[in-house]
Structure P
């Protein structure tokens with residue numbers, strides 16, 4: 001099948017610049033397109049299943065202005081740990097049922113003025129018990145004949161929680177500030193790095209999680225009582241991210257390596273390493289194997305139960321110290337993700353993609369029950385039409 005030079009250029013651009021898709025706004029003056037993606041996340045043992053539909057469109061309003069819109073509908077079903085300990089003789093922790101649907105929309109406007117570029121973004125998301133509204137502003141300055149890009153960003157979110165377990169509606173406000181740099185090191189190598197500071201204030205707990213403690217009712221007679229988890233009402237976080245994309249012309253492929261460091265004021269530190277290879281199989285097919293490793297320490301208020309802590313919860317002091325949570329996502333743990341993506345260019349105006357991943361989570365402390373951790377298969381299929 002004959003392939004136009006325009007078609008070949010798009011494939012080369014995909015190999016050399018895919019890192020931009022996850023870290024930077026779309027460039028002004030790109031091709032108009034509509035994209036659809038379906039993702040199915042299924043945990044083992046019929047636990048959580050999330051099925052999501054994404055649709056996005058990009059349209060040039062002028063040579064220097066570009067409009068984008070993203071819509072999302074996802075449904076979540078299944079069971080998740082409540083935070084309680086397993087009953088005597090049981091090999092699994094108690095689970096709670098989940099059923100919900102989320103609808104989200106994101107609008108973004110990119111505008112370029114010579115060596116300056118701006119992105120304005122508005123987002124809205126609504127679930128049965130969660131409403132989120134926010135916006136973001138990003139400024140980019142191109143230097144050194146556009147071989148260097150400096151990026152500054154600010155985002156703000158206002159969330160409202162109305163879970164049935166809460167006596168009244170709660171709010172959460174989040175702000176993030178980012179500074180980053182992207183540098184073309186040579187014709188085949190691109191390096192980028194950014195630093196983010198974020199702050200959250202308000203209700204930061206999971207309203208469906210509880211913590212267990214044995215309470216002595218009478219002498220030598222104890223009863224396991226559950227209490228709502230109690231997290232701090234403010235949180236500060238720092239994130240450092242860097243990646244390198246290297247093109248190997250003789251191999252007709254590119255390698256992207258990245259590292260991400262996360263830290264917050266609850267002593268939770270996390271490291272993420274990832275590798276992804278972009279291999280051109282033919283003028284129409286690109287194969288992308290990937291691997292990701294993640295490891296974190298535990299938050300300083302994480303306890304699998306309260307029996308050895310000396311903490312006696314008081315339902316009237318929620319939001320004040322002492323803080324406690326048995327949410328396994330705050331424990332010391334590690335995860336592995338590996339998989340592959342296949343991109344097929346059906347024509348110069350139409351592409352399809354298919355990705356399958358395996359996700360595995362393992363606890364690293366001797367007390368947390370291993371059944372709280374989950375493994376999952378992730379299937380993603382999609383397509384994009386350029387017009």
Structure Q
């Protein structure tokens with residue numbers, strides 16, 4: 001039984017159209033579909049291809065390049081709906097990067113690169129599913145990366161190792177971050193990093209890209225890899241934007257993407273609550289529905305309130321991305337924090353409502369719980385979000 005609270009948020013006519021179309025597309029893929037994909041650790045090609053054929057991988061690609069030309073307000077609705085449909089956070093992540101890795105290309109790539117690649121992204125022919133950023137020894141401190149891109153004539157030669165490069169196995173291209181100027185030679189640690197477009201197949205074929213899958217217990221439909229770049233040679237035209245300013249290119253769209261992550265968390269939370277409520281209404285113990293018991297009602301009700309609060313903040317913030325950058329950053333980070341916490345509480349309540357069946361795959365809520373726990377770690381930990389709020393909103397001393 002669905003909880004009919006869709007109209008709790010005032011949507012534009014375009015947002016409503018996005019929701020309607022995406023909801024219809026996602027209806028083809030039920031809970032059993034996602035349960036099986038998670039169990040087998042299989043990437044949902046048919047789901048992604050369905051969205052690609054409808055042009056949704058080109059959500060952020062301008063219309064002049066064949067894309068939909070949408071912005072944050074529409075993308076928040078898109079990804080919220082995907083997660084809520086039954087796909088959950090992991091299902092949303094199967095297309096998230098394909099949509100958002102086009103953003104630096106749209107803003108900073110050469111016209112030649114845009115004309116060649118963006119139309120193919122928009123029609124689903126080319127998938128850019130990977131962003132190769134994190135390294136084994138740096139974690140969240142991305143500016144400490146040691147992967148190097150050394151200019152040799154009309155080429156860059158890249159050497160280094162990356163961790164948690166996801167969807168490498170289902171992508172045609174990746175966006176790679178590497179140091180073009182050593183950290184010790186720049187005035188600010190955020191300088192000296194550049195972005196590159198990499199043809200994955202070409203690098204694997206010549207042996208300059210080697211990879212190993214990371215075994216993990218969550219998000220089985222999205223595979224993650226440790227990747228080694230060994231004298232990978234890229235033409236200088238593969239540079240995205242300005243040399244040494246790649247980190248700023250990444251930061252430019254970070255707040256908007258964080259709002260979309262929050263929307264995915266909210267969709268997962270809504271999904272978990274609907275499952276919990278449905279089970280609470282149907283399950284009878286001691287001759288009565290367990291939903292009559294306050295011990296069941298209260299956690300679900302509290303979770304619902306938290307999810308709705310996070311949703312209000314997220315959708316409101318999505319309409320205000322042209323405000324002062326500091327204000328946008330504050331809203332985006334608070335939305336991500338609250339949405340992840342709300343999703344976790346919702347998934348936990350759903351599992352508890354199911355009792356012993358909460359850990360059985362066939363009821364799905366154990367998957368939601370695993371995914372909800374992940375949202376508190378990616379793409380930024382809750383602790384780092386609080387650091388940001390403490391320093392930038394409350395004006396407390398920098399803590400790291």
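Taken together, the values in this text are just the output of simple stated rules run on the coordinates, not laboratory data. Model, not experiment: these values are computed from the prediction. Cβ atoms are built from the backbone, for glycine too; each structure is taken alone.
A few remarks follow.
- At a computed 23.5, 85 (Rg and Dmax of the Cα atoms in Å), which of P, Q: P
- In terms of mean count of other Cβ atoms within 10 Å over residues 116-123, the structure with the greatest value among P, Q is Q.
- Distance in nm of label points 7 Å out along Cα→Cβ at positions 60 and 172 - structure with the largest value, from P, Q: P
- Given -1500 for helix-only ellipticity at 222 nm (-39500 (n - 2.57) for each DSSP H run of 4 or more, over all residues; to 500), calculated: source structure among P, Q: P
- Identity of the structure behind 27.1 (criterion: mean count of other Cβ atoms within 10 Å over residues 84-91, calculated), options P, Q: Q
- In this comparison of P, Q, the computed figure 1.9 for distance in nm of label points 7 Å out along Cα→Cβ at positions 76 and 92 is attributed to P.
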